[in-house]
Structures are given as structure tokens and as C-alpha cells.
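Take a look at the structures below.
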Structure 1
Amino acid sequence: MPGHRGPHPEDARLFAPTRLPVLRQAAADLAWLLTRGYGAEAALRLVGDHFQLTIRQRLAVGRSTCADQTAATRRQRCLALDACRGRGLAIDGYNILITLESALAGGYLFRGRDGAIRDLASLHGSWRRVAETARAVSLVADALAAIAGDDRASSASAPPPAHAGSGLGPVIWYLDAPVSNSGRLAALLRDTAAARRLDWTVELVMNTDRAVLATGLPVATSDSWILDHAPAWVNLVAAILPALDPSPPLIDLAIDG
């Protein structure tokens, strides 16, 4: 039986409403330090020790926070999903799917100062299919079909048109080849594209970060390094979240919103 990529047993306590004021102040202090040039690792350790944060709380604060100028630049480069129509999209595969898998399983999500949606899951050289994987892929397909002007692509009862999604432009999924089971995920993505006649391609590469940048396309990701180097990015998870019922816990740690 496939497992789930849901919340950690302690998350409800660690991110309870009563804890949020402290976590938001910690994020504000961390942003202040980063804005003034402090190293990220040292700054997070200093703030985490001061507020006595747990490992997962530090992870949430660290992933949600960046320097003022970094947040502003990332937000300026963010494109609305429908702005990609005709331009195409490069998808940071594991980054997007794992966040959606977590969301579907009720995992905690965090909106960063840059607007990106992140989870607390980690990928340590191995990926495994979970109960939410197929649904996560389907949600991406629905979102992209909608902006491509193809309403029928999400309906199993209606015959999809040839090359559904072609109005969007090229859609390229990138997966890290060194991660185990990448081949199985690539097969699932290709099968989904064939079944729904979506104009997708899937690439297994040694370095996804550099591969998505090399396309010159807008990138669907929340990876901080990519956000700092891509000419444009798409907040794909944020665009998909309204379709989730029930909605996952979504926490905004930024005092400045």
C-alpha cells in the first residue's frame, strides 16, 4: 500500500496558532539579518537559538525567509500562470510534485516572503510513489490545460483534442536522474500525457536546477536558487491550491505579509 507524505506528528503543536507570533518574529529577525548581509546558516542558528526553535520550526522559518531585496526581485520575476500561454513552461518536477503530494495529504505549507509556497519535506536521493502522487499529477494537468484554453482535457468522458495544451507552448518536466525511482515517475508523467493527449515532454537530467534555466522558459518551482537565477518563474502550487478540498494548512510567517 502506498504511504502518504502528510504532516509530521508534531506539526500541529509546533505550528499551532499560539506559536505563530514567535515564529513570525523569528522570521522578521532573520530577514533583518539577511538583508544586512549575514550568512544564512549563521543567521538562522542565531535566531533559532534565541527563540528556542525546534529543528522543524527552524526549517519552516529558514525556507520562508529571505532578504528584503531578494524577496522584491523574486516577486517582480513571478508570472501569473496564464501569462505563460504561448511561452511554454519548464517544471522542476520533484519540487512541484512533492509539495502537492504533501498538500493533498494535509501537510503544512508555508508562504514565503517571496510569495512561493513551500513544504517541509526533503528529498534524500530517493523518491517513492505515495497515495497522492497520481492526483498531484492530475492537478498539474488540469491547471495547465485550463490556461491553454482546453476545457475538455480534464474530462475523462469527452475525447480530448489533439495536442491538448499546445496553446500553452512547450511543457517540459525535469527530474533528477540520480534520484531513485525517477524512471518510474517519468513513466507516470508520460502515461498521463498520452492518456490526456497533453503536449508534455519529460527529461531525466543530472542537474535539474541548471537544466530548467538552460531552457530559457519560465520555471515552475519554489527552489530558492532557481528563483534567484531564472528570468521568470511561476507560482504553480499557489495557482493549484484553490482546487484542493479540503485545503491544507497554509501558514504565512511574514509579518509584512
Structure 2
Amino acid sequence: MSNMKFMACSFVFVALWAPDLAAEKTGTDDKVRKPLLGVVHTQAPRGVLIQKIMPDSAAERAGLKAGDVILSVNKVEILNTRQLFTEIQKYNAGTVVAIEYMRRTRIETLQVALGERLDATSLVSERAPVIALPLLNGKSTWSLPKGKVVILDFWATWCGPCESVRHALEDFRRKKENTAVEIAGITNEDMATVKAFYRNRNPPYAILIDAANDIGLKYRVAGYPTLVVIDQEGVVRFAGFASGGGLEEALATATRLAKNSREK
């Protein structure tokens, strides 16, 4: 497993997670606070349509709502989702920007203080967010088990690097000494897509459908594959991309936690 090579499949909800291009800003401190508007969105005939507002985000605090259409940022017209992404990341967290938007047929302007983007690693030592998601069979709901070590794998069927991680987790799960560790794979794709992916195959651990991406947002997932390890007390002990040694660290953390529990 140590020779496994893969890179993270990053994805962006434009202006939700602003990537490291922010480091190219001029006249800023060495430590750039990456901006977060906090919207999930899609292309509109004019501008960008907000589909979902991230809880406790800059967008929510400013009063933006699902259904609003973003038309401009600081008087720069927004023609598509990529441009919104580009415009937001020009600024540091805390910067106030003027966002022109349309709600129904009325055009308004809000002053929005951009939040700071936190990734999954910022969850370490925090209590794991609650999960209640449908299983792949669609017949029951999965929640974090109490008193057990849990590995969460945020993945997608289209993500090439996720394949190696999935095989590694399946091998890990099948070993007798690892049966005390729960594993759950979480994807925000629809049930039909995931069922087609697993046709004629039976995954050895739970596959959960996060179609609304609510759990992905709560766990601050900024790309795939992202792994999270939760201890018996429900506290996050590892979170991050599987690449760059992350997979090995996640499995070692889970193994250590389970072993310590058996020895108590």
C-alpha cells in the first residue's frame, strides 16, 4: 500500500471552496485567509443560480437565499460559474464585497463580508458532525455507531484516485483484526448512478447516498478522496485527502484507536 500513487480529485462548488490560487494575490500577507461565500450553485440563463446556502456562511449571514441569481461581484458582471469562482478568490476572507443579485424579478445589492474557507483537516479534535443517510439499498438509514472507530471515505464513481482507496479500504475491512472498525463510503451522486456502479458487486462496508451534499458540507470536504477517522467517543482524529500518505495515516490511526480500545 505504501507504493500506491494517486492524487486528489478536487472539485469546487464555485465560491464555496476557494483553492490555493489565492496565494497568487499581490500585496497580501504570507498567510492568505482563503475566502468562502458559502453557496452551492449552477449556471443560469443570466448569472449564477444559488441552489443551496451553506449553514452559518457569509452568504447566509448577508441574507442571500436559495433561488437568488448572482449577477455581479463588485460591479464585475458574472456570466458563468467559473467567473464567479475567479472573482471571489481575488479577495481574502473578511473582505466586504458588493454582490448584485436577482430575487424573483427584483434586482438588489448586498454587502457581504466573505468568510474563511476551512477544509476537512480543521475538524481534527472536534466532535464529528451527526450523520443520517440512506444506505445504497434505499431501505434503511445509517448513523455513526456509538463506541466504535469509524472511517469515512468521501468518494465519487467518476474519481480515478478513489478506486485505489476503495480497494485498500475493502482489503482492510476483510481482515479479521479490523472487524472492530466501521467503514462507510459517502457519495453525493444519485442512487441510480451508484447502484449501476456496484451492479453485480457487494461492497464489504456501508455505502451512503448524500444526494443533497449536506454531510459533505458539514465535513468540509473540498475534494476526493477525503478520509475521516472518528474515535469511540465521536471525536475526529484524522481528516484529509488520501493522497500524500493520507490513506496510510488514516488506516494507522484507525488501527491504533481500535487496538487501544481492546486493551482497556
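Readers should treat all values here as calculations from the given coordinates under stated rules, not as data from a laboratory. Bear in mind that the values here come from a model prediction, so they are computed numbers and not experimental data.
Output the label of whichever structure in 1, 2 has the greatest value of relative contact order in percent (Cα under 8 Å, 6 or more apart).
Details: 1: 27; 2: 20.
The structure with the largest value is 1.
From 1, 2, which structure was helix-only ellipticity at 222 nm (-39500 (n - 2.57) for each DSSP H run of 4 or more, over all residues; to 500) = -6500 calculated on? Let's see the in-between values first.
Values: 1: -13000; 2: -6500.
Going through each structure in turn, the value belongs to 2.
Matching task: -0.56, -0.77, -1.19 is the computed value of log10 I(q)/I(0) by the Debye sum over Cα atoms at q = 0.10, 0.12, 0.16 Å⁻¹. Pick the structure from 1, 2. Spell out each step's value before the answer.
Numbers: 1: -0.50, -0.72, -1.23; 2: -0.56, -0.77, -1.19.
The read-out comes from structure 2.
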